[in-house]
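Input: structures, listed below.
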Structure P
Amino acid sequence: MSKKEALELRDPNKTTKGLYHAWIERQNIPIVKEFFIPDLRRLELGWWERKGGYGAILNMLGTREVDDAYVCEIPSGGKLKPDKHLYEEMIFVVSGKGQTTVWNSQGGSETFTWSRGALFAPPLNTRYQHENLDPKEPARFLAVTNAPVILSIFNSEDLVFHCDYRFSDRYDGAPGYFSKPPEFVGGRIWKTNFVGDVYTQKLIEWERRGKKFGSSHFYLSGNVMVAHITELPVGIYAKAHRHGPGAHVVTLMGEGYSLVWEEGKEKQRFDWTEGSILVPPEGWFHQHFNLGKEPLRQLALRWNTERHWVLGRSWKLDTDLKDGGDQIGYADEEPSIRKTFEEELRKRGIASAMDPV
């Protein structure tokens, strides 16, 4: 594996720290600046006074600071402090069980429960509080936010954390907000405010990325940011593709590896299992390989949707390079890619399910 320094994307124009960097440093918790984290469940955390729990901030090298993430742990039987902010946040429950209460300045309030595998987003600029309902075990979650952009644009902590504006088009305080059934809006896209279990969530077949490939996208709580789940069956790998920055890819179940590379440069391999997280840099090809005896399922938390395209160019993820897109067809990839994959499968006694090219 290449050294971290070879993967870090540096901006020579940045000579001073902006508000976002000053703010995260004042949190006095670990700040992780890596390309890949092997296991979120075992990530070292520090006491986070602002939250009232334990935490670490993730400034993954592939984000180009269009978003960030943090891991937070709620002590057994404990509550985090109430929070409110003008940046979006998507939450994936890594372990434990608990409940969250959301309310706004007009009096609307709702409490809902969650457990391992839940995915949700507090509506923008509402006040919310997380509580651990297990008296013996901590609860841990991953949150992906667009705080770097929002803090940098407004350059005001007071505005970002104390603004009273009510986004009533996202949350109006009406009851049942987090218990509404998901609305299917076409393609692979669902509009919802709460996904109960990403491990068992039903997916839609999408073979443009690979044989029997499954995928579903989720618009959460009216956010501009989006989440999607993908699944690869046993003995299959996905087509290489590239897109914009900031997609935090979490392995939910399965084992295997990813190849990541900038066009024309050396490929990097990252071996992962449940709990791993990887953020491919903007425009870098990446390709996921299932080496396990069960389907590989991954969750991506990111910018840009068909409904809200905010950052950078529009990528043609369903179209092969030879046709002007940003995906490499199986017939066009280097032969060594499939050869290595099938050798790895044989070591594990697993048959390849790939079609001949």
Structure Q
Amino acid sequence: MIRWIVVLTALAVASHAGAELLVYDGFDYTQGANLGGQINPILSQPWGKGSSGNDTTIGTENLAVAGLAAPAGNSVLLSGANTSNGVVDRISPGGTGNFSTGTLYYSLVFKVTDMAGLSTAETGIFFAGFNNSAPTATQGVTRACARLQMRTSLLDPARFQLGVRTDNVAAFPSTIAWDETRDFAVGETIFVVAAYEFNKTVDPDPMNDDVAKIWIKPDPGTFGAADPPVAPLTSTGSDISQLQIQSFFLRQVDVAPTVTVVDELRNGTSWADVTPPGAPACNEPRFDVDGDHDVDGNDFAAYQRCYTGDGDPSGAYDAEACRCLNSDSETDIDLTDLVSFAACASGPSVPADAACDDALPPP
């Protein structure tokens, strides 16, 4: 298993060559605080609040997605109340802060906890995307691209549908591409990847040639891949105003769901940047390091290699290679972990009890 981790790590590094994770935000800010003014730790720049009204607030729930890197920090709560209508929070997309070529991606995880108030209009609402205004802008969003759209299902008023749109100016029937094959439920955790592709052609129409794409709950087997899978939904039409992106935004509107939880925001220049795979799963039980269904001397040798002593005084703890042997979630491998290991030990060629580690915290 240790060899697998090394190989997977090498592949992950290779897949990021020529690309860059520009922004990550796990919203590790104080519960109940406003999002506006919070300093993103990657950018060392603040979220900027646009428009007047009640700001987006910090929640405590983490939204995990199978196969995706584990969430960290907290989350944010988008309100559908009248007092929050039109309030926008912007953050720099990273890099130089201004994109006008190539493809820019974002991903996020969200969950609607109360969809009361969601628009029944066929065009729905949008609550995230890229914007041509800088994060310091004080107005709401009037131009947006790769917009994450939501509407009440046309078939089931208790569920909702998602889509993507390139622009914010085309008249209905507009350029919205809806996923009409799936309805989503209140309480369902949804991972979304969206992208905006600049195309700058001269002919036939340089102002209507960009493309927005969306992947809704993509296959975890594609996470971290160098190339994206084919986008199930694409939207074309009027390009983003000024042909530039200067911010990513989250938007509150009074015809949105009453509460939407958003977590794990990433911006990047490749699919791999915004879909980091989670660490490989531990075997059952977790102390069966070599995967041969027993816990024996070979596995104990792995414990010895990972051993750091209480508190890891030399700073040698390898969280990636040794996490399955860490039984107490501390940043060390010590005698406490040995006690847990011993409780699962079976000896060579004797199947270990797969449930012997069930009472331990997850690796």
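At a glance:
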read-out	value
Entry that produces 60, 48, 40 once Cα extents along the principal axes in Å is calculated, selected from P, Q	P
Which of P, Q leads on relative contact order in percent (Cα under 8 Å, 6 or more apart), largest value	Q
Identity of the structure behind 0.25 (criterion: FRET efficiency 1/(1 + (r/R0)^6) of positions 96 and 184 (r between Cβ atoms, R0 = 30 Å, to 0.05), calculated), options P, Q	Q
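Each reported figure results from applying straightforward, stated rules to the coordinates on display, with no laboratory input. Since the structure is predicted, the reported quantities are computational estimates derived from the model, not experimental observations. Cβ atoms are built from the backbone, for glycine too; each structure is taken alone.
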